[in-house]
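Enquirer: The next part holds the structures, each set out as structure tokens.
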Structure 1
């Protein structure tokens, strides 16, 4: 695959990630792995994390958590606190520093994905 094609594919992947994360309703969360699976790249949870570190304004990045419902470490610890505060403002109650996924996980609507 050429470098140009790899870059284009990376942009398409990020666009799909951001589109999906924008659909997550207030008060609900998704995991990195869940996002990867929903954009048809089930082994790309880390790539979702990389995309979320660079997401544009308007993407509710705080609604994406790790597989255990935890807030993933950030380079700046203030980001972890910001994520927790934003989730709590949306009515998400953390228990032991984790989001109870059985209660708050968004299962999503896959109809938006083009086939």
Structure 2
């Protein structure tokens, strides 16, 4: 038996919990499952065992898009997901295809990196 049993949640630090919650709901379609106004955090259902937790910080965050750790969401159609997010006004990067995957990155209002990836079977 290992000491750890999986990843429960991924923390994403944000500067404004209300704005972030609205963005993740409207752009990504994620649903809040728990909120703590005292801690200024919102837990979002990702449709998988691992949730995404938005947690407000009062510190100025500097995000290096090349070095940042970030969540990667599964998708069965990366091109469609890319187009939907673009149509919703999200800041999306280029759609990239290689031999095994099609993926793209997008950025929340704080500049946090998110990726969506389709694996080719």
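Enquirer: Quick check on the output: 14.5 is mean count of other Cβ atoms within 10 Å over residues 28-35, derived from one of 1, 2. Which one produced it?
Expert: 2
Enquirer: Another question, then. For which of the structures 1, 2 does the calculation of Cα extents along the principal axes in Å return 46, 33, 24?
Expert: The value was obtained from structure 1.
Enquirer: If we compute relative contact order in percent (Cα under 8 Å, 6 or more apart) for structures 1, 2, which one ends up with the highest value?
Expert: By relative contact order in percent (Cα under 8 Å, 6 or more apart), the leading structure of 1, 2 is 1.
Enquirer: Using mean count of other Cβ atoms within 10 Å over residues 60-67 as the calculated read-out, with 20.0 as its value, let me know the right label among 1, 2.
Expert: 1
Enquirer: For Cα Rg over 2.2 N^0.38 Å, for residues 36-99 alone, which of 1, 2 scores largest?
Expert: Structure 2 gives the largest value of Cα Rg over 2.2 N^0.38 Å, for residues 36-99 alone among 1, 2.
Enquirer: Given a value of -5500 for helix-only ellipticity at 222 nm (-39500 (n - 2.57) for each DSSP H run of 4 or more, over all residues; to 500), calculated from one of 1, 2, which structure does it belong to?
Expert: Checking each candidate, the match is 2.
Read-outs throughout are calculated quantities, based only on the coordinates presented, and are distinct from any laboratory measurement. These numbers come from a predicted model, not from an experiment. Cβ atoms are built from the backbone, for glycine too; each structure is taken alone.
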